[in-house]
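Trainee: The next part holds the structures, each set out as structure tokens.
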Structure I
Amino acid sequence: MADIGDTHTVEDLVDESRTAHALGNEGVRVLGTPALVNVLEIAAHRILMRDAPAGRGTVGTAVNIRHLKATPEGMRFSVRATLAKVDGRRCRFNVEGHDEEGQIVSGTHERFLVDLQRFLERTGGGRQR
């Protein structure tokens, strides 16, 4: 199991697929908030999966962030998750991110450790459509 204080950073580029434009806000070519949330979830997930036993996975259950400034298409950015609290299978993270000009996000994120097979069976999440 990961330890309180463990961190993981994901660095990325705002390409067209991560823009608000691509996510339905036509003409707005900056990092879209849903894309930013996706990257912070990846950072938190990777912390928990470092030492997770086989067959375990994580699911996100809460996101509480402030998207502080726009990051234009073509600019690099990074997001860091820090494990702040573990309560059984519930794990809370502090998250923050920066682009080349300053801080772009701060907040918290929560994930649960799950038995992946059981979760998929219960939710139908592994079913081919």
Structure II
Amino acid sequence: MGRKKLLVVDDEPLMRRVLRVTLSTEGFDVVEAASGEEALERLSTGSWDFVLLDLNLPGLDGIDTCRAIRANSDVPIIVVSIRDSEGDKAAARQAGADDYLTKPFNFRRLAQRIWSVSLRKSGFRF
């Protein structure tokens, strides 16, 4: 089985870099996007296996980006955000996010959540 193609959408360059480096060691080919618009552009080309999406983005925010992704794709989406209110979590789920992880987080746990959501979306049941 080949490496999974994952899109990291975050406006913070350091966070994108850390996620790229860390998740590359977990078996993912990681591509970065700094805005919702850039994410939608990247997702329109090729096949994707996963999206990590921040809510605080310039221009098109994370909730609207999630809705736009979900309107055209069933790609698994985990929101990774510093925002931790129940309202934000509910809005992300209603927009189509499959999971929500609050920053700061443990990178091993993030990788486990990615694989878990991927398996669920593929129809695998625990």
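Trainee: Can you rank I, II by distance in nm of label points 7 Å out along Cα→Cβ at positions 72 and 88 and just name the one with the largest value? Don't jump to the answer; show the numbers that get you there.
Mentor: Working: I: 4.9; II: 2.6.
Max of distance in nm of label points 7 Å out along Cα→Cβ at positions 72 and 88: I.
Trainee: To which of I, II does the computed value 10.8, 31 (Rg and Dmax of the Cα atoms in Å, for residues 24-79 alone) belong?
Mentor: Details: I: 14.3, 44; II: 10.8, 31.
This value belongs to structure II.
Trainee: If you don't mind, there's one more thing I want to ask. Starting from the value 21: which structure in I, II was relative contact order in percent (Cα under 8 Å, 6 or more apart) calculated from?
Mentor: Numbers: I: 28; II: 21.
Among I, II, the structure yielding 21 for relative contact order in percent (Cα under 8 Å, 6 or more apart) is II.
Trainee: Here's another thing I want to ask about it. Using the calculated result 2.2 for distance in nm of label points 7 Å out along Cα→Cβ at positions 16 and 96, pick out the matching structure from I, II.
Mentor: Details: I: 3.5; II: 2.2.
The structure behind it is II.
Trainee: Here is a further query. A value of -13500 was derived for helix-only ellipticity at 222 nm (-39500 (n - 2.57) for each DSSP H run of 4 or more, over all residues; to 500); which structure in I, II was it taken from?
Mentor: Working: I: -6000; II: -13500.
Going through each structure in turn, the value belongs to II.
Trainee: So, one more: Could you figure out which one of I, II the value 0.95 for Cα Rg over 2.2 N^0.38 Å was computed from? Before the final figure, lay out each step's value.
Mentor: Values: I: 1.13; II: 0.95.
Computing Cα Rg over 2.2 N^0.38 Å on every structure in I, II gives 0.95 only for II.
Read-outs throughout are calculated quantities, based only on the coordinates presented, and are distinct from any laboratory measurement. No experiment lies behind these values; they were computed from the predicted model shown. Cβ atoms are built from the backbone, for glycine too; each structure is taken alone.
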